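What follows draws every value from the coordinates through simple rules; no lab data is involved. Keep in mind that what you see is a predicted model, and the values were worked out from it rather than measured.
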Structure P
Amino acid sequence: MIKIKNNMNKNELEISFEFFPPNNNFKKKELIKLIKKLYKKINIDFCSITFGAGGSNKENTLDIIKSIKKSNIECVPHLSCISSTKKEIINIINIYKKLGIKKILALRGDLNNYILTNNYFLNSINFIKFIKKNFYNKFEIIVSAYPEMHPNTITLKKEILFFIKKFLFGADKAITQYFYDPDSYFYFFEKVINFGINKPIIPGIMPITNVNKLITFSKKCGANIPKWISKSLENCKNKKDVEIIGKEIVIKLCEILIKGGAPGLHFYTLNNVEPTLNILYELIT
C-alpha cells in the first residue's frame, strides 16, 4: 500500500503495474531487470503480466512469472481462457499454485476465429466458475471491468449485469479498462453498488505519451477520449509537449478518483515505467 498526499485523502492506496511479455529472450531479461529495479524504487502491491493477444505469449508469461517470483516479488499472471482447453488451464494453474502465486487475473481473451467446443470456455463467467470448482479459495480471482462498455456489448445495462455475475460466481476484485472521464467510473461503480455488490473495483490508468498509439488502443478497446483531451493533445507541438500535457491530464484524473474513494490505481505501463513513476511521485508523500 502507498500513502497518498494528506490533502487528498488519508487512506492508503493499492498500486499495481501491468507489463507484457516480450517475444525474445534479451527483451525478457531486460523486463525482468526493470521489474526488480522498480520494486526497489517504490512499494507497489503487485505487477501483472499479460497473456498476449489470444494467449499468444502464454509461455513467455510463465517464464517471466517464474523469474520474478524467485525474487519474492508479488506478481499476478493474466490468464485468458478463450485460447486454452480446460486441461491446459488446469495444468498452468497447478504450475502457478506450486510457484506460490496467490492471485490470478481471469479473462476471456480475444475471440479471433476460435471454434468453441466442450473443451473450451464460453466466457469469463464460465471460466471463473471452473476455477472456483477446481481450485476453491486457492487464489484471489481478479476480473476485468469496462465502465465505458466492452466493444462487443450493446448496452451499459447489459455490461453491468454481466460484470455483477462475475462477482456472484466467485470474483474477488476487478480492474477496469483505462478511461479518462472519471464520471464513467463513478457511475459504473454506483450502479454496481446498487445491486448489493461491494467489492474493490480498481481504476485502470493509461499514461499519455504517444497520441497515435493512444488513439489506436482506444478504438480497439472501446475507451473514450474526451473531446477536451483530444483538443489539448492536438495543440501539442512536439513529443515533449504531449508528455507534459499528458502527465497533467492523468495526474488530475488520479486525484479525482482518489478523492472519490477509488481503492487503488492499476497502471498500464506498456513496459515503460518512467511516465507512471512521474505520475506517482506527484501523488504520494
Structure Q
Amino acid sequence: MNRSMITATNTMTQLQKKLDLISNNISNIDTAGYKKREANFGELLAQQFNNQPVAKAEEGMRLTPNGIRLGTGAKLADTSIIMSQGSLKQTERPLDLAFTSPGQFLQVLANNETHYTRNGALYLSQLEEGSQQSMLVTGDGHPILDENGNTIVINGDIQQINIEKTGTLTITDSNNNSETWNLGVVNIDRPNMMTAVGSNIFAAPADTAGIITNMNREDIRLQQGALEQSNVDLTKEMTDMLTTQRSYQFNAKSISIADQMMGLINGIR
C-alpha cells in the first residue's frame, strides 16, 4: 500500500469519529441542559526527506528547513465541551429549574459517587409503596444532593414547592409545615477535565482542585419553572456534517485513484 492510501485511510478513520460526534450533538438537541462537543484535530507523525543535503548560500533567507516533510494524515486530538448558555423554555412546572449562568451544575448521586448535571427536570420518587417519604431525583432516578452531599428526602403530603434563585428548596405540606434544603450546586471551572458517563451526567477526576469550586448561595443563579435547552445550533451542526462528509469522500476518492495508478503501473510491467 502506498503512502497516499495510508494517509487517506488514517484520516477517514478520524473523520468518522467527528461524524459520530456531530450525530450525538444533533440527537441531543432537545435534551435539557445538554452541552455540545466540538472535535479538534491534530497532525500525525511526519517523515522528513532530506533531498537537499548541502545548503546553498542563496538559501540563507529560507524560512523552512531543507527537505520535504510528508505527513501520514490527521487524528482527532480531543473533544471540547462548549459551555455556552442555552435558551430557556418556560414550563411553569414547580420541579423544573434552569441555570441562568454558565458553568454551574447540580450535584447528583450516580454509581454511588457524586456526579454533576445541568438537566433541571427533577421529580419526586416515593421511597416505599405506601410511604409518605419522597426523594428528589433526576429523570433517570439519580438522587439530587444537598450542599452537604446528602440525599433530599421529603416527609409528608406536599402542597407547595418553592425554589429560590439561590438554590434554596422549600417544601410546604398540607399542615402548613415547611422543610428547607440548600441544593448542592458547584461551578465547574475546567469542563474539559470532566468525563461524560451518560444520561447528561459528568464525573470529575479524583483530584478536583482547580476544576470544581463550591458555590456561595448568593452567586447561584437558578430559575424555577423553566428548563435550559441544549446549546446545539442545528444549522452549524448540519453545515459541519456536510463539510466532514465531503472530506471523507475526498479521501475515499484518493484511495480509488491510487489504486487505479497502481493498476496502470502493474499493466506497464
Structure R
Amino acid sequence: MSAFMDLNVLFSADRSRLQSVVETAAHLGFSTIAINYVFEPTTKKKQEVPTPTPINELIDQLPVVQGRSRPIRVLNRLTVVMSDSSHFRPNEPEYRRFDLLAVQPTTEKLFHAACMLYEVDIVCISVTEKLPFFFKRAPINGAIDRGVVFEVSYAAAIRDSTMRRYTIANAVCLMESCKGKNVILSSAAEKALELRGPYDVTNLALLFGLSDGDAKEAVSSTCRAALLHAETRQTASGAVFTLRTQQEAPQDPADCEAPAAKRAKPT
C-alpha cells in the first residue's frame, strides 16, 4: 500500500479549523501532511520569517490514518513567494526551523534561479493567475537533476472557476516541459472541505496531462523523494542514512531490573 502525502496544507491560527483539516486528511488516507507557512516579503523593509508553531501546540491529538495503525505524520514547511532575488536569503538560519523549504518565483529569471541555484526542495507553480513566462526545458531539467520537485496545488480550482482555468493551463504547460517527472500534487487547502482523497487527486492529475503511473507517484513516491531531499539538504555533507529499528520489550521483567541491581551491588 502506497504512503500518500499532501505536502501543502495552509497554516491557520484557528486551531479548530486546522485540527479538522488534519483529521480529514488522516480519514482520507494521507499518512503525511505538511503545514505550510507562506512568507511573502517586500523590498521596502525587512520582514521576519515566520516561526513554526510546535505541532503538539497546534493539534491536541494526532488522528490515526485510515487503513493504518499509526497516527498521521505532520511536518512544517515554509514557502517564500519571490518577486525579487533579495527575497530568498539562502543563509537565513530561520529557514532551518522548517522540515521543507519551497519557493514560488513570479518571473522567468527567478524561476531559472530557483531551478538551477537555490537550495530548496520544492518549486511552486502559481495557479491563481496566468504565468508571465513559458517553461523552458533547460531549467526544468536542471531542477530534475538536482532532485528539486515542482508542485501544483488544486484547492484554488475548487474555490473559483477562473482559477480553475489558470490551474489547468499552467499545469498542462508544466507537464509538457517536464514530461511528468518530479511533480507533486498537493491541496493548499484552507479548510477540510477543500481536501480530496489520493485517488481523486490522481484522477485530477490525468486532466493535467500526467500518465497514470506519474499521477500515482505525484501523491506518493515523488513526495517521499522531496522529504529525503530536504533531509540531505540540512546535513553538512549532503548525505543521509536512515535505518528502521524495532524495539522489543523484554519477556521477563527481571531482565529490566538486572542491570540496575548489578550497578547497585557494592564492590
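Assign the value 1.05, calculated as Rg/Rh (Cα atoms, Kirkwood Rh), for residues 120-167 alone, to the correct structure from P, Q, R.
R
Which structure, out of P, Q, R, was Cα Rg over 2.2 N^0.38 Å calculated from, if the result is 1.46?
Attributed to the structure labelled Q.
One of P, Q, R was used to compute log10 I(q)/I(0) by the Debye sum over Cα atoms at q = 0.14, 0.21, 0.22, 0.26 Å⁻¹, for residues 32-103 alone, and the result was -0.43, -0.89, -0.97, -1.24. Which label is that?
Numbers: P: -0.43, -0.89, -0.97, -1.24; Q: -0.69, -0.97, -1.01, -1.15; R: -0.52, -0.90, -0.96, -1.20.
Of the options listed, only P reproduces it.
To test your reading of the models, identify which of P, Q, R gives -8000 for helix-only ellipticity at 222 nm (-39500 (n - 2.57) for each DSSP H run of 4 or more, over all residues; to 500) when calculated.
It was calculated from structure Q.
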